[in-house]
Structure 1
Amino acid sequence: MSGIQAVIIANPKPFRLILRDESDTWECTTEQVNRSTYNYVKLHRATRFIDVNLKQPFTLGLGYDGSLILPLIKDYADPDKALDEFNRVIAACFIGGLYIEAVSPSDLSFGHIANCGYYRHEHPLGDNAELHRAIGEQGAGSFFTIKLYSPPQILADDFESAYKVGNEVLALVPTLSPTLLTTAFTYYLTRQLRESLTHAWISIEQTVEHLWQEEIVENAKGGSVPKRRKFLESQQWNLAHRVELLFSLGVVDEDLYRHLNTARFERNEFQHTGKTPSRNAVNSALTAISRLLALIANLKGREYDDQLITRYLGDEKRPGSPAVTVTNAKNLTKDSDAHWRRLIPLPGFNEWEGEFETYDDIQLVKIGPE
């Protein structure tokens, strides 16, 4: 038997397979879904190990089932520290144009990987990790294993390329939290607007702080006016003041200035009243972050297209979201794929036949006008 090593595994959403190359195909029929006879072995195989700037000589494993795999060294024995590392990689990929969502503790598993490159989820910390273990162990029901029928797929090359693009941008803004950036977009696409704006606004503050230090404070170094730099570094300059000066100096353009002001107004209202922010205001906050990243890259002589991430803001449907479930054939769209499963019969529904348990105090009665 080959040796095995302890690992910690993250399973980000959306569910997708990671292939070595175009020939590394996946096949799964509806019959295999229903009978749980799909190729479970392949779902446990590592696809590639890539350099993501971990402590040398370690690398990140990409699993065929979409898992991200880190060695369970001292640095990652604490799940919170492992989360930070996973989310740094995820944020880089997201900035680089690959839609991928931040992970939380419920997405983590402890496990082992064999020296031959096959791994196992052994101690999941939450529901999503448990789902990956159940699918891999052929223990999930067909409601879940239908994910394996024509699932989204990417190549390991695409994952690695996205990471490299995004990591170059992230490295330019060391004050920015990768986790907060990614969760801000994730919350927006799951329609959690309060959480999205909160995370987005902190990301804006972190990014503007970096821009302020680079473009204002550093330019004041060595000037002849006594204590000018100390004044610029003081806490008397809140975000609104900083944005206003950056706009006046032409560092921030009118479009970015407008998005920042739209977001700031509703963020302040949310902070003081608890009112749910509008989707438009949260969209402006996320657009502002994207534009700030592109601006900082441009000021450093780098090219970065913020459309790599703002393109997701116009989608009504969350990228990689599950297929739509319908309970009536009349609601199917033309030429749509359809896989049927009989609904279980329940009392009160058309399919039910026979007696059933009931009580007088749980009968629904009409309370409105006739």
Structure 2
Amino acid sequence: MPVLVAGIALLLLAGAASCASPMLVAAAMANLATAQTEPSALARSEIPGLLLPHYQRAPACEGLPWQLIAAIGWVETRHATSDGAHVDPPTGDVQPRIVGIALDGARSAAIRVPPGGSPWHGDQAWDHAVGPMQFITGTWARWGLDASGDGLASPHNAYDAIAAAGRHLCNGRPRLDSPEAAIRRYNPSDRYIDDVLAKAHAYGMVDGGDPVARLRPPGDLTAVGPMVRGDARVVVSYALAQLGKPYVYAADGPGSFDCSGLTLAAYAQIGVRLPHRADIQVRYGRPVDWRREPIRPGDLLFLRGGRPVHDYGHVGVALNANFWVHSPRTGDVVKRAPLPYGRLQAVRRILADG
């Protein structure tokens, strides 16, 4: 049976692992949108224990998951182990030094060494990416710092390089714009972006910041999850009031939203706290077969989305059977649009009848 709540959301405690419904979290519960999640089993087995706490401390802005920094460390140098390198535990220095190929345009972008040469490699003509996080000279000059406390900010020091990567990804902003945009600043290759995001998710990163293990959603999408009594007009009115506000990863208002942050905030207006993740919100309410019954105001609509693209990775709220409001992607804004019937993967009804 669906759980019916009058007026405000009830905190449902999922005490048993066999509980089929995820939690409804009270509206007063602290926002988890930027909370750092725990390392996955893979992260604990693959990331050297010496480096794991440095990755976890490295985010320099709100909304940057530490797993993103660790994933770059893996993709770039397998956590400072490429070509037989290792990290000296007391100092963080990497030996032998890791120096990438000459950036001469043959197999990479063509980047000349700065006038006077680089203090981090000996090539007088072309720059090289160096160290465990593979910084080029100019980028290190902007973002490098001494995190090891030895008095020298060096890209060949793992502790310095990991902390500097957190600064570089944040780009001097108080809040991350999006994981994809941050990685693109590091390396604009689409394949690189996909590789880093895949590894970050494998290390425990979750879109929006709600840890999956806390919610234990049922695997069967035909199951009925938590439902509430409430006024869909309040949900819809709130969503419409956000039109034109920018998409920002992990944001749930008031000035910006990602997709699940918008639906989370809209339902919070009637006392319901949804998790900040589209592919967990899809476990709430009852499934609606939009081919057989009309979509109603307040229904949640799910499409494939995210990066890497995955099932139920994008969500918005229905205005009626013809239009919805959603926050599409980085660089876009909250908008009203025709319902994407041809792309729908799921429709869930949070509000109970009666």
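FYI, it's all coordinate maths here, none of it is from the lab. Keep in mind that this is a model prediction, so the values were computed, not measured. Cβ atoms are built from the backbone, for glycine too; each structure is taken alone.
Could you tell me which structure in 1, 2 was used to calculate helix-only ellipticity at 222 nm (-39500 (n - 2.57) for each DSSP H run of 4 or more, over all residues; to 500) as -7000? Walk me through the intermediate numbers first.
On the way: 1: -12000; 2: -7000.
Comparing all candidates, it corresponds to 2.
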Taking 19.8 as the value of mean count of other Cβ atoms within 10 Å over residues 257-264 derived from one of the structures shown (1, 2), identify that structure. 1
For which of the structures 1, 2 does the calculation of P(r) over Cα pairs in 10 Å bins from 0, in percent return 5, 19, 25, 22, 16, 9, 3, 1, 0, 0? 1
